[in-house]
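Asks: Pasting the structures in now, so scroll down.
Every number here is computed from the coordinates shown, using simple stated rules; none is lab data. Just so it is clear, the model here is predicted, and its values are computed rather than measured. Cβ atoms are built from the backbone, for glycine too; each structure is taken alone.
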Structure P
Amino acid sequence: MNVFYQGEIGGPQELFDQLSRGNIDLFLGWPQTSYDERLGVLTLPYLTLGWDEALDAYGKDGWISEVIDPILSDIGLEYLGPFPEGFGGIATADTYATNYEEAQEKGIKLRSQPIFPLPQTIQAMGFQAVPIDWSEVYTSIQTGVVDGDSSNVIYWDYTYFNDLLDYFVHSKHNFSFYTFLMNQDSWNALDEEDRGIIADAVEIVVNEQFENAREEDEKWIQTAQEEGMEYIVPSDEEMAAWIERVRETVWVEAEESLGADVMSAVREHASEPK
């Protein structure tokens, strides 16, 4: 295999395009919604509210995987498994907010991944969402185009922007994970033994990541704090208010693109606030 990292041969959308066309065979990343808006279910906010529910839902045999497998197949992709990272948050410089009213009052502008419905989620939380590709995030924060980043686990904001950002609010509005995908024609062209090698390798990595993801996330939360980034957890009341507001706006808006069947599965299985 020839392996290419991060933006070596293009951004997330370009890579997904090339995967769908068969110019790239195997992919670890976020599925883009440009080919089927129903894939937006993967980034629908507040689907799960804790680690146990998330790992059950996003596992290879979980209900979210059952929803997306046929969608990916429809666009010519073989779904091999998930690679979980943890719950995303809001990382900012100079100021922060832990509720809708505070975010509105301070006019905080946040970079959002340009994937539906992440920008809509950030807006519903009270922030100003600015869709920006990953390769441009550092300079956008540095030059004041945005006040921070959103929807990533703390690892990414600490590792890449620690010199620019002061706060990480763990809003947990999205569960961040990648998917192992393979072009279906490339997959079908392999003989049974080679398909088994790839499937077994993915299963090993996925199982290890599911065991280690929570511990890894907690490690980086601790590391970021030791290096000067303030880690903030909203109160139960603030979290409940964000969950209610975001579900009432973004979930309703999402139904038009995701479809009644997908949203029916979401409402049946999604975690309820305690």
Structure Q
Amino acid sequence: MAEPLRWGAGPPWPNAAASRFVDAAGLRWHVQRMGVAGAPQLLLLHGTGASTHSWRTLLPLLAPHFDTLTLDLPGHAFTATPGPAGLSLPGMAGEIGELLRRIDFAPALIAGHSAGAAIAVQMALAGHAQPQALVGLNAALLPLHGIAGQLFSPLAKLMALNPLVPRLFSWRATDPRVLQRLLDGTGSTLDAEGRALYGRLVADPAHVAGALGMMANWDLPALAQDLPRLAPPLHLLVGSADRTVPPAQAAQVQALLPSTRVVALAGLGHLAHEEQPARVARELVRIAR
């Protein structure tokens, strides 16, 4: 590993021993790889505003069953930030596809959380990966409706264009009450380590700018239109207490893609894989069989 994984004066990043940095698609990527050589390859993709840390407990649980790779998305945590086109959904899917080719990683299963599920679907649709199955964990695959849908992208674009916004957001997020409100909005309850790690992320303006740029450059209506063309089986793990992506969206995805299989995770919120990683690990192992 060429660089120490530290964020300010904090402790080493979770699973830092599994980390390395890779140059691909014009970016320097932070990736973590753990598991059994020769086992089925599994790619984990985090959602907007998160990082490899969100798989910190799940990754070791999957290691006996898979050769598992996770990464920081472009503009997030320790991975470099591309231009606006590289933060779009097709851009991210293509960049990750180049990264996989660079390290000769061909996942049989791709599991994405929230917006990470949209990237997984886009990768399969565009031929950047040929997985045998896809898993969406509280998947954000459809546009928001109502006033939120009308304002979300224009507002994100406006904020992303203003370089002062990420700094202001990060400054405000140093208030523990602000961070707690953000986490409460997911419907999940995290332990002290989980809260501290998200606190370290949102306190970094570059990370915040990457997340805002991602939101500003995405086109989920186009993905929804293409969803019926998806060939690999799609499995949706849906937290019943998710306050970020309405659980009812799973039924809407099924209407577009009737072969979709939905598994309810009763009592869990948007960060279900951090709340009960063992439960999510069991589902991923079962799907891979």
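Asks: Out of P, Q, which structure matches 29 when relative contact order in percent (Cα under 8 Å, 6 or more apart) is calculated?
Replies: Working through the options, I get structure P.
Asks: If distance in nm of label points 7 Å out along Cα→Cβ at positions 26 and 58 comes out at 2.1 when worked out from the coordinates, which of P, Q was used?
Replies: Derived from the structure labelled P.
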